[in-house]
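Novice: Multiple structures follow.
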Structure I
Amino acid sequence: MLKCLLSVKGTAKGVVAPLLHGHAVEHQADGAAIAEALAGRHYDVVVLEDREAIAAVKAADPRAEIIFIGNDGTGDEVELIRAGASACFAMPLVEEAFKKTISSIDNLAEARAATAELERQLCSRYTYAGVVGRNPLMIDVFAFLRRVAPYFKTITIYGETGSGKELVARALHSLSPGAKEPFIAVNCGGFVETLLESELFGHKKGAFTGAIVDKAGVFEAARNGTVFLDEIGDIPLSFQPHLLRVLQNGEFRSLGSNTPQRSNCRVIAATNKDLSEAVKRGRFREDLYFRLTPLSIEVPPLRRRKDDIPLLTRFLLERFHERTGKKIQGIARPAQTVLISYDWPGNVRELESVIEEASILTKDTFIRLEELPVRVRDTRPQALSQEDGCTLDEVVQRHIKETLTRCNNNKTHAASALGITRRALLRKLEKYGLE
């Protein structure tokens, strides 16, 4: 059953109202006050006869399907569709066509609800040790984790900044025999050499200016757990022999001490640089490179697994709800299209930031296009051509082709971006000969 807002008068109201029998219908006579009627409420369908109210409805509730009824004809139907109308009818109304449109919207609403539930289920199914993904590249990552986690001693994770290298490292730790032991992360690019040596190996009182007490280093504190060395490609060349020693035989010395200590922890390194190229340039020791990379894996950037974006956004929205108590049900279709179109140079970390910001800003239970950052919104598809004589079918065909192109010809993603089912998209492709 659809929730419908009916904002037509006179003959149109008398004809349309009976055709919505079986659905929940509310009446709003004044088209100019529709935005106020929509405040804080959602309607699946808004039937109106004031073309100026279309923009107000789309602004108040981007999820609403708008049906325009023109008492003196629909005028420029293409412009009405561009403005946001889902369907346009002229009086006298063709009742069968109207009922077919309502039935189609009803089916679409059911499909969306089913899709939202499926996404919730997929979040659980495709979350592996805290890492989310169903793209084949991520499935390969999960398979690698399963194989090596019980046995690895040292491993290197490659990937762009923000792609989730630390999440993969934590997954490896959680699946390892030392899962109950500490996991300690260190950003190697954030320290000068002396401070990095102190951070990793500890120091004795008086070892350097400011060392007023003894301090245990990360390798001592980790015990039988895991040390995660992020940005390993940034460690100074002069410090690399010290790290090589602990990787070779588990032995290290605190700054200011001559007494060797031993570590039995696992080491996971991560970098966004090509270490083999750094070796060729003399910026990274070859023996250390081989010690760090008996096993290695690459975490793919988000732009190479865009089919994970709906899953990731659902996961992030659920996590935001758990942390703040604010419930965001999903992403409006125009915003979904933009999220898939954007190339995400900051990867999953950037997506997380965008979703959190939009979740805070939104006054609704759905994130809208205007609540996304400008840099993301600016990637939205260009407006459809204003060519004279452009028919509605030509507009639809062009929009479908542009959406398929943005989605790398993935019909499932394109259907989601268009707000229709995959089966409906296939029917349109067949209808317009676009296969």
Structure II
Amino acid sequence: MKVVRLGELTAEERRRLIERHEHDFSAIEHEVAGILERVRQRGDEEIVDFYSRFLGHGALTKERIKVYSEEIKSAYEKVPERLVDALKVSAENIEKFHRSQLPPQLSMYEVGRGLYVGQVAKPLDSVGIYVPGGRASYPSTALMAAIPAKVANVPRVVACTPPREDGSVDPTILVALDIVGVNEVYRVGGAHAAAALAFGTETIPRVLKIVGPGGQWFTAAKRLLMGSVSIDMVAGPSEILIIADDSADPEFLAWDLAAQAEHDPAASSLLLTNSKRLAEEVSRRLEAIVESSQRGGVIRESLSRNGMIILVDDLDEAFSFANEYAAEHVEVLADIHMTEVLSKLRNAGSISIGPYAPVALEDYVSGPNHILPTSGWARTRGGLSVYDYLKIISVQLGELCGLEGLGRFAAEIAEAEGLHAHAMSIIARIKRKFQQDGF
């Protein structure tokens, strides 16, 4: 793995490192736009025609777009009991974590005598979650996307996931969705799924928001659909940035970097350390992992394209770069207290502290959401949460004394802005009271 010193990077090299994956969908955007329009116009028929071309004639019919309860129940017979138990443990912890995020349903306070303001939290009416599938299985994503929606009390939670080559849906994904209580499931993926959720078809009623990660076709579709439907975020390739000093175990660091790299050749894996000895040892251990791993080819390509060990003068330099980079996952394995870590780190999708809190634990069972901002978006938002499924609506309740106390200030500002009717909507109420009182 390439080892460089941060201070020796040129301005251009540093810029490229910080900017990393820009979302360039130009090669497929025109085709994706065509898919969206065809689904909007033709609905189920376009989905069936696509999968007939993609999987073979008859692989999917209109009647099979929806996954019915019988198939969901039979999925349990195809999933090992130990995996079902693991998914249940994961679901329990994810629910506990996201339930702690719930704001009070109604929060009010007195802003002035007789005038009360506050907010009420209301769930969205409907959301569509996307669970990548087809050639791979991601039941953990089903849990991460659906559970906060259920915690937020969204009345209608819909799931779309791609069919496999034989037209079936991965049983592990169906089990995960069933554990959460999502029983409206459709076998459709990619841009077709995004379009169906946004516009609706004969079989798939439209939703208000689309949530979840996916491949480039689904992601490009989400991006084009902004305005027609709400979305959570435009996610790119996964990424990790690790800050470590000489106290860190090089084996742990090597496995954490490899774990991120095995996602995708486009994944980014960075280690920042002030220890040259640690850097060299991690690099050596990574080479051994690549040679022995079943996904060694993917790991090697990812590390060669987007992996780097960066030497820094001290940990302050590492934290400064981490804030500039704004990684999806940040791990800190260094002799530094948690409170100091959290005071220094401002931009990260998630933060894992200490040698026994690897990102992989959070990915599956500890509770925090693994649907996170990538490509620097952690500068402006955190991971998926209950708040992504809620509307926060402001409320005011006023008595006449409250209007009298603050109204003249509002009227003054309104007149300064040239909005006389705004001012009069306040003054007329106060005048009415004076008239009733005989003044």
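Novice: Between I, II, which one scores greatest on mean count of other Cβ atoms within 10 Å over residues 92-99?
Specialist: II
Novice: Volume of the Cα convex hull per residue in Å³ computed as 181: which structure among I, II?
Specialist: For volume of the Cα convex hull per residue in Å³, the value 181 is produced by structure I.
Novice: If distance in nm of label points 7 Å out along Cα→Cβ at positions 36 and 308 is computed to be 4.9, which of I, II is the source?
Specialist: It traces back to I.
Novice: Another question about this same structure. One of I, II was used to calculate FRET efficiency 1/(1 + (r/R0)^6) of positions 100 and 148 (r between Cβ atoms, R0 = 30 Å, to 0.05), giving 0.00; which?
Specialist: I
Novice: When mean projected area of the Cα convex hull in nm², for residues 140-267 alone is compared over structures I, II, which one is greatest?
Specialist: Greatest value across I, II: structure II.
Novice: Between I, II, which one scores greatest on mean count of other Cβ atoms within 10 Å over residues 76-83?
Specialist: I
Novice: With FRET efficiency 1/(1 + (r/R0)^6) of positions 12 and 260 (r between Cβ atoms, R0 = 41 Å, to 0.05) coming out at 0.00, pick the structure among I, II it was computed from.
Specialist: I
Novice: Then there's this: With relative contact order in percent (Cα under 8 Å, 6 or more apart) coming out at 20, pick the structure among I, II it was computed from.
Specialist: II
Novice: Comparing distance in nm of label points 7 Å out along Cα→Cβ at positions 252 and 396 across structures I, II, which is largest?
Specialist: Between I, II, the highest calculated value is found for I.
Coordinate-derived values only; no laboratory data. A quick note: this is a predicted structure, and the numbers were derived from the prediction, not measured. Cβ atoms are built from the backbone, for glycine too; each structure is taken alone.
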